[in-house]
Structure 1
């Protein structure tokens, strides 16, 4: 008899930001396959005797291939095990969820998807800002900062990304942000557009830096660091400037 796979969004890193449903599945799982950003304190929710398997992918580091991760899910579930696939943030947002779903469907294995708190929402909360405001920021857009080769995607909708009345969140974009800003400026976005660099959100290493898109691009052209990060820019990105960064 085939087992069952629960895709669980672990949130941004703070174990207290896990959903109750996600914690329940971790406490009942036989096997947990987890991303790097879902490790550490998050795994304290796991059942004591569960098999914990790290399958995280990080830029510039040796990482498991996606087809290997998908095969692990299928193989463990095929034994009848209750499997949790733990993904940082919300698994449906730049988490390669669709590739793993397709592998399970092809193998006839049942699954469920349990959403997590997206890191974009956690970053905004940590900075003390909303992501929308009437008449000022009526649209939020999420974009990845790199394609499968690690480069800035060549088919970005620059008209949308240069909209001064939208809040934009760039995932995995520290390396490519200088080039993105170059294109945004050419598309008409003012260089003093507020920007926020949010690193290691909701963890003890959290860092928030408020600046402008041009100043941040100049900074990242020389130093990017290794902490996982999001970049938010738009009219509300500096709204929480009076809140102490931690």
Structure 2
């Protein structure tokens, strides 16, 4: 059984068809890249999968359950985690407190204010920080962190909810080449160890082609390619509409399926 199955997913905004009958699946433990030029529909796909947007039509099945149109929090509780292109943490909290808060939320303990929480889940939070290389920064205020460390903290927060599927929107955005490689190597190692399926968007093609198990390509809301790195690199339509110019895309749009 696939972890995620998308079938004929569509979403329009006014007269713009942002996602147009897209169909694909994420296999158990797969590290799947979703790429495409700006405006391809990647973020809209993500936002429908995790409940921020309701699709106009189509199906989203997670762990063999229909989740299209469910609210984000319910989808998160079912086991779909997410990181964002612009990482955000609670800047008034320490690094370890950010992870503790995620663990408290996952355990349904956020609103139990009458119970002392300063020590709750602390050891587990420290373990997660150790796994992402942030144990020594546990007591620092998150506002003091460099951007690469904030990305690592965000990843620890995502792991705190024990997701079965992790949606990662531009996980290496804003990072230097060495930082990108280090982070994505860490991410792939930890998700493989846990058996987590990952669907990620990424503009850095060196990251995509080096680390993705499989790549799917969107252009103007349509899925135009699905395969391994070699197949996608050699796909003529991908070369024309993704690696070419905007004018090239306009000349070839009649080739889209």
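Values in this text are rule-based calculations from the coordinates and carry no lab data. Not measured: the values here are computed from a predicted model. Cβ atoms are built from the backbone, for glycine too; each structure is taken alone.
Each of structures 1, 2 was scored by FRET efficiency 1/(1 + (r/R0)^6) of positions 21 and 85 (r between Cβ atoms, R0 = 25 Å, to 0.05); the highest score is held by 1. Across the set 1, 2, FRET efficiency 1/(1 + (r/R0)^6) of positions 13 and 101 (r between Cβ atoms, R0 = 35 Å, to 0.05) reaches its highest value in structure 1. Assign the value 20, calculated as relative contact order in percent (Cα under 8 Å, 6 or more apart), to the correct structure from 1, 2. Of the options listed, only 1 reproduces it. So if we calculate mean count of other Cβ atoms within 10 Å over residues 165-172 for every structure here (1, 2), which label has the highest result? Evaluating mean count of other Cβ atoms within 10 Å over residues 165-172 on every structure, the highest lands on 2. When helix-only ellipticity at 222 nm (-39500 (n - 2.57) for each DSSP H run of 4 or more, over all residues; to 500) is computed for each of 1, 2, the one that comes out at -7500 is 1.
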